[in-house]
Structures are given as structure tokens and as C-alpha cells.
1. By the measure mean count of other Cβ atoms within 10 Å over residues 165-172, tell me the structure among P, Q with the highest figure.
2. Quick one: relative contact order in percent (Cα under 8 Å, 6 or more apart) came out at 21 when computed from one of P, Q, so which one is it?
3. Mean count of other Cβ atoms within 10 Å over residues 45-52 was computed and gave 21.5; which structure, P, Q, did it come from?
Structure P
Amino acid sequence: MINHGLGDWIHRRRVRMADRPALFSTAGDLTYGELASRIDRLAQALAERGVRPGDRVAYLGENAPSVLECLFAAGSLGAVFVPLNTRLAPPELAFQLQDSGARTLVCSAELGRQGLVSCPDTPVERVLIVGEETVPAELEDLADEQLGAEVSARPVLEAYEPVLASGADERPQVPVAQEDLAVILYTSGTTGRPKGAMLSHGNLHWNALNVITDYDITSRDVALMISPLFHVAALSQGTLPVLLKGGAVILETRFDPGRALRLIREHGVTNMSGVPTTYQMLCEHPDWESTDLSSLRTLTCGGSAVPARVLDAYENRGMAFTMGYGLTETAPGATMLPPSHSRAKQGSAGLPHFHTDVRVVRPDGERCAPGEVGEILVQGPHVVSGYWNRPDATAAALDETGEGTWLHTGDMGRLDDEGFLYVTDRLKDMIISGGENIYPAQVEQEIAQLDAVAAVAVIGVEDDRWGEVPRAVVVVREGHEITAEEIIEHLQGRLARYKIPKSVVFVEEMPRTASGKIRKPALRELHA
């Protein structure tokens, strides 16, 4: 066995179950045999184009088989997969391309413009366009306009399918170890710049084993994946464990509740994951009552607590939710709450995963007593080794002790006397909106660039649909004028739309500490 990582998974499934369905999507359905062949061809084609072990291959696009083909092909070559959030603005994408050092970008045709305008001043040398047999002329023209008409001055543009077809249908013979880097996933940074969490093949392998063990994943499972694969929960918690076990995954490019209900009925979906908004929209759809949901057995939810009315709607249909807690740095699972405890332990994030340890500690590092609030620490073979190009952040997050390496999550919580975790506070001031993490510092930095703004703070406010949405609290500089509309317009194109505040409150002054720092808790009390 030369490849001990993800790159060998689908090949080994082909040997065992070549004719079984692996992926269903609007782009076409694939058996394990067909998927394995496409992965091998893509890997060989990328190798012919210079991709070597350790090289980064970035991907920008909605859910499609090509996302997983690129992940596994990169893994076959010992290269590193870098999924990019499709909702980011070009400057945000450019930072991640530059920081990761990706020389190859695979991009959907729909997001081709967004991808190309992010490439200047990055190491990208080649862009593969998914969804077209040839590169659209408008993208070639855009590349000339953005990056220079001289071929040597801009990335080579190629269509994905012809590139894949050009590769030999042979398994690459590249040694890959469990500790080798597999994926760089960028997390929004509390200081405004995202950090690239380094997930090894071993991290993803052990997380998948945790999911298979605690959720009883079988080869007969069918998972409906409506969340984007650039999120670690959808990729590592929802998709990879099912493929490792030999089940099937339905990839949806976007969430439509009516279509989701049809897919559940037609494919006998057993597993589904989402955020509270997802499940609320499903149970409020006109087809909810008439749709056969008897195949569903695992409903996982993250991001925020599920409203009681939504819990009731699913329990009335004989279903219960599995809650959990995790983060990108734990690949991502840390705890899970079994459905049997969803009412008795309501509000809890559950017990540590099978191959995971969780503790809550005081500021001096001593363990907290049951019920005492402290910082949540996580240990296990799925915990990241650090952040890409950020030794300072790595040193701050990982604590080497005589009992192994513990990840400081920055989240506060408590353990009850049975070991169930309750998360009591968010990671600093993070806002979770529809399952998306928003760090106020990044938004504040953009607003602060306006001459009329003397001070700004961004807080989360409750929202019936998204759980939370950002609100900007602004002090206007003396002698200046500015409107809420002007502030929001300034952010358009600079930030992903979900990060842009939905409202702006103008105040005379900010509540501050003795050292001059804005007191966010007081601000939330006043303006949330």
C-alpha cells in the first residue's frame, strides 16, 4: 500500500463495489467505478501539467462531482486541496490564493468571472473551467483584460472535461502518509485575516471513523448534501464518511426545500445535515405533510440551537435531531448528542466523539468541576497540526502537555456530571448567520476605512430566518455625514454578502473599558 491517504479511498471502493452508485447530481450520476476512473484520469492530467506532492490545488465552485474529483485526485498525487468559499468577494479570494500559494485553480463556469478577477498578483498559473467543453470566449477576453493579453503574462485557461479525458486511466504511484497535508481550509480570523487550518489525511480519516462509529453509517446510506462542500462540516462530516463506507451522496448546488423533499422520497435519503433554517424551511413547505420521510434516520444540525417548534414538527413525524459541536480545527467533529438524549439533554452539544477527548479548564489550566464554566479544549487524532504559514497562531492554539496536544477552542462551556458538554459562549464575538461564521473584526476594518466613521463595532442580532445577522453600530466623525445606505454600499464587492450588516445604528459614543476597548456585551444589551 503506497497511498495511505484519501487518494486511495475510491480506488479501493471500485475493487469492492464498482457498479454501486457513489454520487447523484444534476451534472450526472457516477458509480464508484466511474468515479475512480475519473479521479485517476484527472490526477494523471494534473501531474502532466506539473502538479507535484505538496502543491496546492484550489477549487471555486458549487457542489458537483468535480469538487470531490479534485479532492481525491490531489490526494492521489500527494498534493493539497484548497476549497474556496463561493460567497467571498474577489479580494477575499485573492488573499487565500496568494496565501496558499495555489498554482492551479479549478473553477466552475458560473463563477469563472469571480475566479479570474481574483487571480492578479497571485501564484495561479493555470485555471480549469468546469461545465464547458471549451473555455467560453468571454472568459478568455476577461483573462486578457485582467491579466494581460500576452500568454506568458496570464494563467493558461483550459476546459476541465477535455483535461480530465486526456489523462491515462491509471492509478498514480505516489507515496502518501497519514500525516501528510491533505486540505487547507480557511477559517475567518478574529483579527480580520483568515487562517488556513491544515488538515492531514489522518485528521480526515479519524474524523470519518468518528462519524461512522457514532452515527452508525452503513454502505446502504444515502446522504443528501445541500450544504456547500467548501464548509468542513459538509465535506468532512457529511460526505467523506459516507464515501469511505461505500454509501451514496446526493450533491445539490443550492437548497430548494421542495426539491429536497422530492429527493428524499425518490432516493430514500437516510442522512441529512443542515442548519436550523434548513429544517425550518422544509417543515414549512406545502409538501411537508404529504412527503414520505420514513427513510430518514439521521438528521444532524449545527450552527445554533434548533427552535422548539421545529423540533416538534420533526418529532411529530417520528424523527429526532442529532446535535453536535465542532470547528474547522477538529475536522470538524468534537461532540455529538444522540437523538435519544435530544430532550433530556436539550441545549447540550453532547458527548465527545468515540476517538476524541474534551475537557473544560480554568485560566490556570486546571480542570473545571462539573457545572463550572471554563475554556473548551479538544484532543484527538482529528485535531489539526496548525495553521498554514502562521506559527504564531499555531502556538497560541495548540498546547503540548504531558497528556498530549490539546486544542484551545476559545469557546466557553461546562460539562455536567455525566460528561455532556454545554457551550455557553461563542468564540469571542463570532456571529453565526445561516450556518456561516462571521467575524466582526473583518467587517469593522472595511467600515473603518470610510472617512466619516469615527468608530464602529459589529454585533449579531436575532433573526427569525438566519438565527443571527450582523448589525453595525457606528459613531460618525465630527463634521461629517453618512447614511446607512452609503455604508452598506461601500461594503458591496468588498465582502461576501452574508457578512454585510443588515442594519446600521448610529450612536454618539461607544461603551468602553478603562483601557479604551469597546465593550461588546454592553453594546449588545443596548443595540441588539
Structure Q
Amino acid sequence: MNCFRSLLIATLMLGAAALPAAAESVYNRGNSADPESLDPHKTSTIYEAHILRDLYEGLVMPNATAGLIPGAAESWTVSPDGKVYTFKLRADGKWSNGDPVTADDFVYSFRRLEDPATGAEYASMLYVIQNAEEVNTGKAKPEQLGVRAIDPATLEVTLKAPTPYFLEMLTHQSTYPVNRKSMDALGADWIKPGKMVSNGPFTLAEFVPNDHIKLVKNPTFHAAGEVKLDAVNYVPTEDRSTAIKRFEAGELDSNDDLPTEQLADLKKKFGDQVKVGPYLGTYYYAIKTDKAPWNDPKLRRAVSLLIDRDFLAEKVWQNSMIPAYSMVPPGIEGYTPSEADYAKTSQFDREDEAKKILSDLGYGPGKPLKLEIRYNTSENHKNTAVAIQEQLKPFGIEVSLINTDTKTHYGLLEQKGDYDYARAGWIADYKDPETFLGISRKASGNNYSNFSNESFEKLMGEAAAAGGDAKVRMAKLAEAEKVLIDQLGNMPLLYYSYHSIVSPKLQGWQANVMDIHPSRFISK
């Protein structure tokens, strides 16, 4: 080898060594709270949904604008009567351990969701499937569930009646598959970082409670080549003001909530990085309807009448929310929500009626009504509860406030614990009124109020039986909502708007009414 050639090679090698390695693309994503669980069948909150949407892939999935796209299933057909769905799984669908995703994986997972031993809060959502309710209530065996594998790549699901929102419902995390092989081998450890086997665009690498959850890109994901991020760090941000400081310091690339009392200043400071828009959700107070004295719907009505929702929306939430008088928010095509009969009356008239109810029930200076309101950590929830406390005080209602972290708060509600009123919110799982009304059915694990009403149950059943007759179905749902609102099974306060803050470094974050932003479509 001559000297010139040796020198040339050495120079090239030195130059290559001096080149920096490609920087890792990491999305630091503020998420309002830590998850209670990362088991898809045991979760219920949007905080968990954001993460599980990155870890798993259901039969169908939402895209960047919350529209439906094929997921683990590449295609599907529906029988002429609208009751039998046949899904063809994609040939390149794999678990993160390299095993193929099969129809049997979904059969196992759907059965597990309905197994009463699982204790899934969302089991009742899938009651639209043949024999699902019977399996979940112990009246039928899991093998009788209307889900079967025709072959490894073909899954058949049989419904009790045509269900217009069924496909969209399958984007919900409770319908995602879990890996039985991994669960059988690891027991309770299957859900731990480095051990969880999932089939989505990312895998679970780290989980440090109250600090961060790290997901890393899954190389076995069928569309891995389209995923631009190397990692996503989910950072719990119950303190919204601190989250804003971390965003300003560059420690967070986005956060899914804002301290709304600062909204005007934040808009002025951050401009179009502040994102506010319509969001299909209802902010409400759950009421312990099976506990005296709150088992009296007249008393529940009196409290509701005294709450000035316009003040909450305008002053507490800085017009980022809308006063609510129905559980179903506006914006669902073909449906008109059933509002409370006092929605259009003045606050003065409402107060006069409330004072009469309280007097008739024996409450007054000698017998004050005592009310406990529980809320999960957030300046916004605290400010709302304090405002309601002040609104009720002049009418002899003594309100005490209890604050706990989000995990503790929802844990109490899910376990049907003891409380009076408790802050809750419901975000649409699919764009249909049923998602807002179904949570108040007796069988629902999300029926925090323990509301039970025969007329409501009957109308909800009739709506489900109407199937493909959209006009009849929507009319029955509206009748059911009227019962729920008249009885104050839950107390709607506000309709949500999303209010997030997003760095211009992020590409692919697209506003939508479901406020869904899968990390697989985002780059930095």
C-alpha cells in the first residue's frame, strides 16, 4: 500500500470517527396524572389511554385526527344484518417479542375483559357482543362469548344487535389484546418495564412513579418505518403551573392541560402554542345516590339549582369551558341532548326554587345541610370546588373540601367508596351518546354514583335493541338522558374544551374533538 493511499484512508477514518452520532428523537410529553394501571383491561382514565394507545394496537385505531384506520386488522366485512363482523388480521402484525399477533390473541383478550375475575370497569361497554353480559355476570362460560377465531388470521365477532359505533368503540384501550404467553410465564410481573410484551409502536422501558414513564420505539411494529420518535417520556403533571414552567424551560414539549386562571396571560406569552378548541367531554360531579341524604333527588336538584355554571365557565375556567345542563355534550351528529328543565331560567329563579326545596326538606339555620366535595389534584378542580363552596354558603349549605391525588381519587370512586359529591369528567370513547349515558347503567364499572333507575335502564335497553334504526335509537337515548338529568344521577357542570400547550418543535400534533394525539404520528 503506497503512502498516499494510507494517508487518504487514515484521513477518511478520522473524519468518520469525528462525526457525531445521530441525536435520539425524544418527545417529553406532559400527562396530567400517572396511570393507575397499564393493564389495558383494568384502566379507565384518559391519562392511561394516552399511554396505552402508544403501547398497543387494537383491531382498528385512531389516526392523527381521531379518524378510523386499520390497526391489527388490515380489513373487515360486516354481514347484511349488521351483526357479524369478520376481521382479517395483517400478516405482518407482531408482538414485541417477535411472535405473530393472531385471532386467538383477541379471543383470549375479549374473554379476559368479560371475565368477572378481571374486574374490568369497561366490561359493560362490550355488552353489545353476544353473551358478553352473561359471561360478565357469571351466567355463561367465557367460551360462549360471541367472539371466535376462524383461523389464525381471521376473527369473527357476533353482536346482539346492529351497533353503529362498534368499530369506533374498538379503538378504546379496553379492547386491545394482551399477550397470554407472557402473562402465563411472568404472572403479575408481565406488566413491568422491560418485560411487557405489547404490539404497538412503542414498548415500555421505564416506569418511575411520580417522575416519568419511558416508551421506546418498537422495531417489530408493522409500521415502524413510519414512526419518527425514538422514545416518549410521559411526565405526570398534576400541578399545571409547574408544568408550564417546565414547558418554558424546555423540559416538556407539550402538556395536555393548563391552569385556566392563567389562560389569558398564557395566550399572550405563548401565542399559538396554546391550543384551545371544542372537545367531546363533560365535566361533572358524581353524587353518591345510594347514601342518605343524597338518595333524595329533590335535594340533589336543590344543590344543582344553586350552582352558577355561567360563573364557573367565565370566571373560573376563563371561557375555556361551556355551561352544561346535559350529560351528552353538543356536537354528536343526529342527536339533540336532553337538557335540565332549568337550563333557560335565570339564576335568581333557580335560587328561589332551591330555597323552597331546602325549606320543605327541613334544612335551615337550625339544621344546616352538610356537603363534602372531593376532587383530584389540579388548580382547575380546586378553583371549581372553592367557587361552588362559596356559591352554596349563603343558602346554609356547609361545604367541606377533600383533595387527593388522581390515582387515590379515582380509586375511591371505582371501589364505590364513601363520599358525597366527587369531581369527575367523561370524555367520549366514541362519537355516540351511548358513551356518556352508558356510564350510569347499573352494570357499568364507571357508574361512580351508583345510580339505579328502572325507567332509565329500560330506555337504554330499547335504544340498544333499535340497532340500525338510527332515528328510533337516538330518540330512546334522548328519553333515557331526560330521566338521568331529571333524577340527577350525575350533575353535569361544564362541557369541555381542550386546552393544551404544544411546542413548535413538534410536528404532526393535530387538533380534534377527541383530543387524541398518538405519538406514532408525531415527530420532533
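FYI, it's all coordinate maths here, none of it is from the lab. All values derive from a computational prediction rather than experimental measurement. Cβ atoms are built from the backbone, for glycine too; each structure is taken alone.
1. Largest value of mean count of other Cβ atoms within 10 Å over residues 165-172: Q.
2. Q
3. So the calculation was done on Q.
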